[in-house]
Structure 1
Amino acid sequence: MGNVSKLQAALGGLCPRCRQGKIFSGPFYSPTRFDEMFEHCPQCGLRYEVEPGYFIGAMYVSYAISGGVALVMGFLIFYLGGDPDGWIYACFIAPVMILIAPINFRISRVIWLHYVAGIQYVKGL
């Protein structure tokens with residue numbers, strides 16, 4: 001597979017240690033199977049959930065992503081809609097938050113593994 005950068009591995013949902021094995025076993029966007037992860041990397045055997053509750057920190061990443069999306073949508077609604085009533089904001093933003101939840105779940109875990117958890121890349125695994 002050659003040399004894969006950290007960013008390429010993160011965007012591809014690949015293991016942070018070998019940058020070859022997939023992190024998730026299910027399809028990228030699935031309302032029912034979005035949370036299916038391999039317990040260990042299929043290539044190098046890295047255990048993704050190092051300890052119980054390991055991915056609780058990824059919830060903070062998910063919260064930041066959701067907040068950013070909601071903030072951008074709020075600004076767009078404000079400027080394009082001429083500052084409508086509060087229920088208009090809720091009617092647009094809430095469904096989007098629900099629709100992006102599976103993607104947000106995956107992205108936050110990948111960011112957690114690659115950029116926060118401190119797992120080092122081992123070349124040649």
Structure 2
Amino acid sequence: MLRFMANDSSQTRTDWAEDRTVLANERTFASWMGMGLGAVGIAIGLKAVFGATDPTWVAKAVASIFLVVAIGVFWMARRQACKTLERITQHDAEALPSKSFTKLAVAMTIATLATGGVLWSL
């Protein structure tokens with residue numbers, strides 16, 4: 001009987017650990033999205049600081065590199081979050097569905113492309 005209780009307790013701890021991992025996965029995804037937005041901010045800053053350079057396309061091209069990096073970060077974050085979510089079993093915590101990660105990556109990509117369009121039109 002005592003052995004059964006010990007196994008039940010260890011299973012509960014394992015379940016909680018998996019739930020913490022699910023929540024950590026979401027925090028990691030949010031952190032990656034923040035890093036991508038930081039790259040977008042750098043692109044805007046570069047255009048603002050070096051926008052008066054001649055030729056102007058140089059500043060726009062360098063800013064665009066950061067925008068491409070941001071889009072790459074968004075999609076790498078989505079891929080890793082979805083892979084982790086597939087491997088982990090949820091118990092008490094309710095994780096965001098994979099579709100939510102995809103929707104956010106699509107929205108951030110569209111916003112980043114729009115920012116690039118604005119930077120190139122200036």
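No lab work stands behind these numbers, since they all come straight from the coordinates. These figures come from a predicted structure and were not determined experimentally.
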Name the one structure among 1, 2 that helix-only ellipticity at 222 nm (-39500 (n - 2.57) for each DSSP H run of 4 or more, over all residues; to 500) of -16000 was derived from.
1
For relative contact order in percent (Cα under 8 Å, 6 or more apart), the calculated result is 32, so let me know which of 1, 2 that is.
1
